[in-house]
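Some structures to go through are shown next.
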Structure I
Amino acid sequence: MDLIRLEDVEFAYGGRPVLRGVNLAVPENVVTVLVGPSGSGKSTILRLIAGFETPSRGRLSIGDQIVSTGHRVFQAPESRGVAMVFQDLALWAHMSVGQTLEFVLGRAVARQERRRRITETLTALGLDGRLEARPGELSGGERQRLALARALVTRPRILLMDEPLANLDPPLRVALLDEIRNLRQRFPLTILYVTHNQHETFGLGDHAAVLHEGRIEQAGSPRALYERPRTAFVASFLGRCALLPGTLHDGHVETALGVLSGAEDRAAQGAVSVVIRPEDVLVDSDGPFGGRVESATCLGGAFETAITGPGWRLWALTRDEPTPGSSVRFAVKKPAIVHP
């Protein structure tokens, strides 16, 4: 079931278009990742859902209720069941952890219920021993958890997260990704998470949508977007790949590399691009294709090896470090095809 729906949504800042006819369905009780480059409209979508902005055209619904339209139908942010975690966290330096959560809940929540929620939330996030600490006394990870606690203590239906881990070092980022992933086991939540980081997309998302220049290029499971991209932009943004121009005919593609077979769309014909990722290239002395090693980059457990030939370059994963300038034979798995 879809909890959030954007239908033909457009938005502009000072006359400059930011969103251009966005249609997006966000499933309930899963993590949906909005991924794309800076300026593609990701944060603007969060602000529209939160109620901080209103679309200039189109309709936004939460559940079975229209909350915002270009005709100014508008539901106040505090009535939407939405909480947001910002990239800069925006913590209140003069308030302790306990004071922050008390302030967010306010007198509208009975004292006993406030205490129960605060205790439950801080325990779930590992902050139960830091009730009196202020943000300046917390580590980077603890400040991140406080920002999460401030959002979760209100018990929202929807949690919006705008690149919250962008400023953390890699080990802490990985640890907090695990915590965010586990939040749904403790709280009934639909999470919409914004990032430009492909590793966060694959490590966190049950569902994902790729944005480019204010439009949704493709939506689906992260794995489907990676393995079956519909556009060259989606293919290249979600990981290293070679895009070889070619001509498709009866499931075979003629490229500068040679003829590649196994394309799934046998009905399509004409000009296409072939998506070849490093894991699709199998280095084998009996392989049908040949090239020359241009360079090799150590990735830890493997080398990402650039192989070139007349009019093409692609990458392969090899266990051993090859010698630049040496010849290599290889095969290519069934290619993904994107159309112009």
Structure II
Amino acid sequence: MIILNEAEIRGLVDAEAARLAIASAFRALHRGEATLPSVISVPFRAPEGVAHVKAGHLHDDAVWTVKISADFDPGDGSATLHSGMMLVVSATDGTLGAVLVDNGFLTELRTGAAGAIAAELLARDDVSTAAIVGAGSQARFQLAALLDVRPIDSVRVASRSRERARAFVDEIQATHGLSAQLCDSVEEAVRGAGIVVTTTQSTSPLLEADWIEKGTHVTAVGSDEPAKQELAPAVLARADVVAVDDRSQTARFGELHHAIDSGDRSQEDVVTLGELLDGAAQGRGSADEITVADLTGVGVQDAAIAALVMRRAVAAQAEQLGSRSARTAS
């Protein structure tokens, strides 16, 4: 059995490989070549937090994955605390093959990868200005992944914590060399942005439909339980295309869930990322269209990235053994 800590995992996986693995997982889910059980959620009150248990199996893989992740709000205005681990289990005999103690890193990485896939499929090719709502760790993963697929040169940041937003703006300038602006409101950040990414734990709408200009793409990643909501339902109603990671799951607790409740969108009136990747559904049809991606995070993403890490860990171990054997023989 392989046991890896966060530092070891970070050395085995990169953003591009993660994006390719997640895209493959979405295709498999669309084709019926994956098993996706329902999510288990466990809420906590003191401190406020929630744990999620997600599982998934890509049928072409010899392993399946169980992921446990938790988010806690310290209650003092500081950043949300994340933790997590993944168990990689044989799909042929049920034995435990790996424990990935990633502290939530793989969840952050695969969520960023899904955001990049959505942007690559739905955002205009020439989009250069991005608005990021939220200034936590996922905001950073989303931006880094977005920069791999679109020519962003200007970033606007809005967050409930001005201190964290300022730190994020400074980081964007220093790390990515981009123009970055600290905004006083979500509306200020969003108006005129070609792509908007929401990365918060909000339980009430942050983004209103009339702030969004024609041609804008919106990716929402914060609504991973029924009480959470970042987009007003009218945002989905106004969109020409709404894409989801999984219809059934987003209908239960994504932005789509709220739009269905309000009568602004139906479960049948959306497409999946897997369908778009496979060419089975129409994405953006013109530069003026408004598009939305509602991402709740599905277990096949965890299965894909965990299997990737395990394959690379096994290969690295084999390489180390080969090197030692060669040195011994010489």
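Matching task: -7000 is the computed value of helix-only ellipticity at 222 nm (-39500 (n - 2.57) for each DSSP H run of 4 or more, over all residues; to 500). Pick the structure from I, II.
I
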>> Ranked on volume of the Cα convex hull per residue in Å³, for residues 24-103 alone, which label among I, II comes first with the largest value?
In response: I
> Which structure, out of I, II, was Cα extents along the principal axes in Å calculated from, if the result is 69, 45, 43?
Replying inline: II
> When distance in nm of label points 7 Å out along Cα→Cβ at positions 72 and 136 is calculated, the result is 1.4; to which of the structures I, II does this value belong?
Replying inline: II
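By the measure relative contact order in percent (Cα under 8 Å, 6 or more apart), tell me the structure among I, II with the highest figure.
Working: I: 16; II: 20.
By relative contact order in percent (Cα under 8 Å, 6 or more apart), the leading structure of I, II is II.
Bear in mind these aren't lab numbers, they're just calculated from the coordinates by the rules spelled out. Quick caveat: nothing in here was measured; it's all calculated off a predicted structure. Cβ atoms are built from the backbone, for glycine too; each structure is taken alone.
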